[in-house]
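Student: Before anything else, here is the set of structures, which you'll find just below.
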Structure 1
C-alpha cells in the first residue's frame, strides 16, 4: 500500500479552486462537477454509465469503509471522470471486500482528490449550479486552456458508451448462474413467471441491475445499441421494449428519439423507460426537457402524489418539463403519475392510450430498499395484457 500523497487542485470554471491531495500525480482531467448525497454505493457510482463525463463529489464525509467487491459493479468499466471526497478510508472492513478503495484507485489510475471541504464545494454547486472543472497536480500551469473543451451538454455521451454489437441473455442462464457470474444472480431470489417474454433493451447506458431484474421476472433479453434503427428492432419481434438509463443531454441523442417515435407510431409494443429512457420517450411523444440547476443524485429522493410517496434512487441532470401539461391535448393522453417531492419536477408519466410508461428514477436500485421494484412486474403484466389480445 502506498502512503505517498501528492498536492492536487480542483479548478472550477468560474475561477474558484480547492486544494487537496491524491495518491499519485494527477494528469489534467476535465469534466462536469456534480454531487451525490448517498451515504453508500460508491462502487455502483464509479461503474454507472450515467456518470460518464462527470466528476462526482461525495457529500458523505468518508467513503471506502467497506472496500470493493466483484459483484456490485453496474457495468464493466469505470465511467466517472474523477472522484472528489473529504476523506478516503485506507482500511476496508466487509466480508465481501476484495480490495480497498485506496488500492483500487491506484490500480485503476482513477483521477481523484480528497482532503478538501466538500461541504463548501457542494454549497457552491447548489448556489451556482453544476459547472465544468479541471483536476490537476498543483504545479500544472495551463489549467484555463482545458476549459475550451466542448461542453458536456453538446457531447453525444450515449453514442460513446453504448454497446457496439447486439447480445442476448436467456433466462435459462439462471439454471447455471455461473455462466453469467457478473450478474450475481441468486437462485433463492427468483420470482419466475410461467411465460417467458423477449424484452429488447435499447442500451443508452444500461446498468447490470436492470438486466438482473428482467431475468428474475422470467424474461429473455436482447440488448441492442442506442443507434439501432426501427427496422432492425422490429426484426427481433420483441414482446416488450425497455429504454435504459444513460448519460448526458437527451436532445443530443436525436437518433434514439427518432427510433422511439417510429416505434410508438407503427407498433403497439409495450415500452418502459428508465431515467434517460424516460426523457427520450417523453421527447418522442412531444414533451420537452430542461437541465436542472444541480441535478438529482442520491438514494433518498421522495416521489409520489396525493399523500403517497416512494423513496427512490436518482441520478440525472435533465428532467421533463411540466409546462407541456398545460396543453389540453397532452392532458388527454398523458397522466403524470408521480412528482419529485423535493422540487415537484415530473418523476413518471403514463400514457392513457398506448402501453407505455416511464420513470425518472431507478426502480432496479435499493433505496427504500425496494419501494419501486414493483414497476418491473407492472411492465410484465402490461405485456401480458397485450400478448393476449
Structure 2
C-alpha cells in the first residue's frame, strides 16, 4: 500500500502509529479532515489479518466520520482509531492507558469514543490519561449508553423519509420490517410501536426476537425472509452491505431507513434504489444520534440540549431529499454533497487569518 499516495488521493491530514511493548498496544489513528473542528471518531479493536487491513480500515472509517459529523451539523472533523488485537482476550489496563497518552499527545486534534470491540469501561481507562475522550461513564458527567439516542434519531429520520414517500410523517398503520433487534433496534421498535406502526422483526439471536414479539406485538420471520416481506419501510439495523444484488430485487417497500452502517454493498446499489423509486435514508445521516449525543459532552453534557440536536436529523434527511431532487441524484450522493458543501463553505469562511489568544501568549513567552 502506497500510504502517502492514498492519503493524497483522498485528502487525509494525518496517520499516526502507536505502539507500547509493555502492554502489547498496536494502534493506528487516522485523521481525515479538521476543517470543521477537531476530529471525532471511535476506537475499534479488531483481529485484523494484516497491518495493511488495519490501516485501510482506520482510513476508511475516518473519512466516513468526516462526512457523518459534517452532515450532522457538528463542528467536528473526522477521525478514527483501530487497535490490533482480540477484544475478548488481549485487553488490559496498561494498553488503554498507553493509548490515552498517545491521544493526549495530539493535544485535541483527535477525540475518541467507544466503537466495535471497545466499551464504556475502556473509555474510562483512557480518560485516566486524557480529557479527549467521550462516551465515558455517567459518573464522570458523560451521557452513558448512546443506543437509545441513536434509536430516537433513526426514528425521527425515518419519519422524514416516510413523509417523502407517503405525504405524511405519521407511521401509524404502516408496516416496518426490522432486520436485527439489538440494543439500538429494540429502542427503535419501541418508538415505532408507541407511534402505532406494525412490526415484522428478525435476528439470529432468538431471545432478542422473542423479546420484541412479546413487548411490541411484532411478527417474527426467518432472517432470509426479511427482504421479501410485504412492508412499507425496511429498517436495516444489523449488518452492513445488506442492500446488494441478492436482496435489492426482493424488497417490497417504499422506504429504506435503518441504523446499520454501510448499508449499500456498492454505490451502484444506491443508484438501483433510486431507479426503483425507493426512498433511501442515507445511513450516516439517519444514525448520527449517537455521535451527536457524545459530541455534546465536549460542552458539558446536557441531555435536553443533546436531544434538540438529535431532532435535527429530521431536517437533515429532508435536506438530503431536497438536494437529491435539485441535482437529480440518488440520496446517498446527495448526503455526500450536503456534507461537502458545508465543509467547502467553512473553508471559505476561514480564509481570513486571525491570530488567537493562545498564539499571542506563546509569542510573548519567547
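Laboratory data are not the source of any read-out in this text; all were calculated from the coordinates shown. From a predicted model like this one, the values you see are computed outputs, not experimental measurements. Cβ atoms are built from the backbone, for glycine too; each structure is taken alone.
Student: Could you figure out which one of 1, 2 the value 4.6 for distance in nm of label points 7 Å out along Cα→Cβ at positions 107 and 211 was computed from? Display every interim value, and only then the final one.
Tutor: Values: 1: 2.1; 2: 4.6.
Attributed to the structure labelled 2.
Student: Where does the value 0.45 come from, among 1, 2, when FRET efficiency 1/(1 + (r/R0)^6) of positions 227 and 307 (r between Cβ atoms, R0 = 41 Å, to 0.05) is the thing being computed?
Tutor: So the calculation was done on 1.
Student: Which of the displayed structures (1, 2) returns the greatest value of distance in nm of label points 7 Å out along Cα→Cβ at positions 27 and 323 on calculation? The partial results should precede the final answer.
Tutor: Working: 1: 4.3; 2: 3.2.
Checked 1, 2; max of distance in nm of label points 7 Å out along Cα→Cβ at positions 27 and 323 sits with 1.
Student: For which of the structures 1, 2 does the calculation of helix-only ellipticity at 222 nm (-39500 (n - 2.57) for each DSSP H run of 4 or more, over all residues; to 500) return -14000? If you can, show how the numbers build up before the last one.
Tutor: On the way: 1: -6000; 2: -14000.
Source structure: 2.
Student: Moving on. Given a value of 0.65 for FRET efficiency 1/(1 + (r/R0)^6) of positions 123 and 347 (r between Cβ atoms, R0 = 35 Å, to 0.05), calculated from one of 1, 2, which structure does it belong to?
Tutor: On the way: 1: 0.90; 2: 0.65.
The value was obtained from structure 2.
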